[in-house]
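In structure tokens below, several structures.
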Structure I
Amino acid sequence: MPPALNRTALERVIAVINGKGGVLKTTLTANIGGMLANNGYRVLLVDLDPQGNLAEDLGYTDDDRDDTGRALAQALMFGGGAAPIREVRPNLDVFAGGPALDQATAGLAAKANKDPDGAKLAVAHLLEPIAGDYDMILIDCPPGDETLQTAAVAAARWALVPVKSDKSSRKGLGAVAARLDAVLGVNPTLDLLGVVLVDVGTSAHVVQREAREHIAELFNADNNVVFTATVRHSEATAQATRERGLLVHELDAQVRKGPKWYEIRRGDAQAQTFAPRTASSVADDLQAITQEVVARITAAENEEALA
């Protein structure tokens, strides 16, 4: 039987979760983590998705240390430690995900028949011994894998839920709420950090307002449950960052350092590979989200300290 968990060690663990795909979970995980690391935080990202898209967002698909989730899967199934990929960016380490995590799903599902709590707490037991090395840990949850989703939120102090504003996308939030409730027996400190509206049209103010009201009602909370900041729609930026293995603020910096149009026209410089003009705006959105994550956690910790 594994030792009791020290939940205090896991108080800066965030599970980025939604039951649907295509809602920018990986984008948020990578870019929040990258911005925090760029500002001096020691950050660990955990890619629990068998698709392993975090490798594309961070550009380590050709790194020999990317084992497509094998080490992570072995640690989750059999216990013991696993070493993350160090310094994918300065201050940023990553547990690589990928197809090998399908084995972890099967192994934990089998374990749940004999030791349901042990299966739920597999990620928590992996992270607890190393959590003190980091200021923030973010877990990128798979969209359709109930077993790994459950293990992620059982390890987390906070759940961050990205969602699109349309009605169809919001329907999946009920399942997310149920997933959070299902682990309170083993993780009584779990709380909802907030819901982030993503892929938002910049002029869709009425849709945003309706979405905020609906989400607040679903989680039995006030409208503050939804982050003030949103992430705008930009397929071009999403495609460019993943193709280049750059975070959005890195792409924005690359664009800003590039030659001006008039320098190219008069022959003083050569045109770079196409970079979307929306990169700067999306980078601003993600910076605002990151600042709000830190502000919400800091406020909650201060409130707990005074209690």
Structure II
Amino acid sequence: MAKDVFRTVQFPLQPMEPQSVPSLPVGNYLYQVKWDGFRWLAYHGPEGIVFQTKSGRSGQAWFPELPAGLGWLKPGSIIDGEVVCLQGGKPDFPSLLKRVRSGLGQFPQTSGQTVEYVIFDLLFWQGEDLRARSLQERLEFLTEIALPGPHTQVIESFSDGNKLWSATGEMGLEGIVAKEYSSPYRPGKDRAWQKIKHWQKGEFLVGGIKLKGETIKAVCLGRPVGEDFVYVCSVSGGLERLQESLGRERVEQVKVSPFTGEGPGRERDTEMIWLRPEWRVKVRFLEWTPGGKLRHAQIEP
């Protein structure tokens, strides 16, 4: 019997992803907080609970505390969710990334940080494929079977997207995801799910350009701090908007890096061109990291 349960399950599998949109969609949608963490699937397989990253790799060793909260997940079942680090009730992505890169075990109890697996979909249940069912059906079933446990929670859904958008902005959260009630679970980016982010905006100076042949691969940005010129990020998103303006700007090349202290890292097969920091560009980004860098920066549309 158990063999039959596992035989019908597809794992690993490609998760369904939302498309980015500039404004809140209206219609037959439910709305959820966009949690800032790692997208993971959890599968109760023959060897117990295993986790799959968005890229299809195993994330098993990174957060050993998570399986303890999934005792209700039956063999042959798969759920979808986001692993987040919570600090004071808010996601702290830099700390999550630091823990993965350092290879540390669980956060010390004194740190005030916890790792949570926020569950937002049910794909298989005891070998039965639920992906063709509507999102509404899958969520109703998920809330019936999921039991409270350590380091896990089921996401809350809202019917009023405008209120959730305002609330997440006031709380400093990343944004929200709008999902069609009737949507089946399909692999890859899908218009039935749409994400809207709370962007911060600013102007920064270009101190360098990474070239591959004659193509700009990234621009290296900084900001004046007193007498220093401090590196804040390298931007590769939205570069097509800079190609034309680069030809119009009178940009002066310099022989050495204009950045004070740590600057951008060099990459294979790219050429670094240093510039006098006079060319201003408008950028949107999610947040400042504790180290003074921009996260998810893009050239402003």
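What follows draws every value from the coordinates through simple rules; no lab data is involved. Note that the structure is a prediction, hence the values are computed from the model and not measured. Cβ atoms are built from the backbone, for glycine too; each structure is taken alone.
With mean count of other Cβ atoms within 10 Å over residues 161-168 derived from the coordinates and found to be 19.0, which of I, II does the value describe? Walk me through the numbers on the way to the answer.
Working: I: 19.0; II: 16.0.
The read-out comes from structure I.
Work out which structure the value 2.3 belongs to, where distance in nm of label points 7 Å out along Cα→Cβ at positions 17 and 33 was derived from one of I, II.
On the way: I: 1.8; II: 2.3.
Structure II accounts for this read-out.
Looking just at relative contact order in percent (Cα under 8 Å, 6 or more apart), which of the labels I, II belongs to the structure with the highest value?
Working: I: 22; II: 19.
Comparing I, II, the top value of relative contact order in percent (Cα under 8 Å, 6 or more apart) belongs to I.
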Label whose coordinates, when P(r) over Cα pairs in 20 Å bins from 0, in percent is calculated, return 34, 57, 9, 0 (choices I, II): I
Identity of the structure behind 1.1 (criterion: distance in nm of label points 7 Å out along Cα→Cβ at positions 9 and 185, calculated), options I, II: II
Which of I, II leads on distance in nm of label points 7 Å out along Cα→Cβ at positions 73 and 233, largest value: I
If helix-only ellipticity at 222 nm (-39500 (n - 2.57) for each DSSP H run of 4 or more, over all residues; to 500) is computed and equals -4500, the structure in I, II: II
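Given a value of 47, 32, 22 for Cα extents along the principal axes in Å, for residues 153-216 alone, calculated from one of I, II, which structure does it belong to?
Numbers: I: 42, 17, 16; II: 47, 32, 22.
The read-out comes from structure II.
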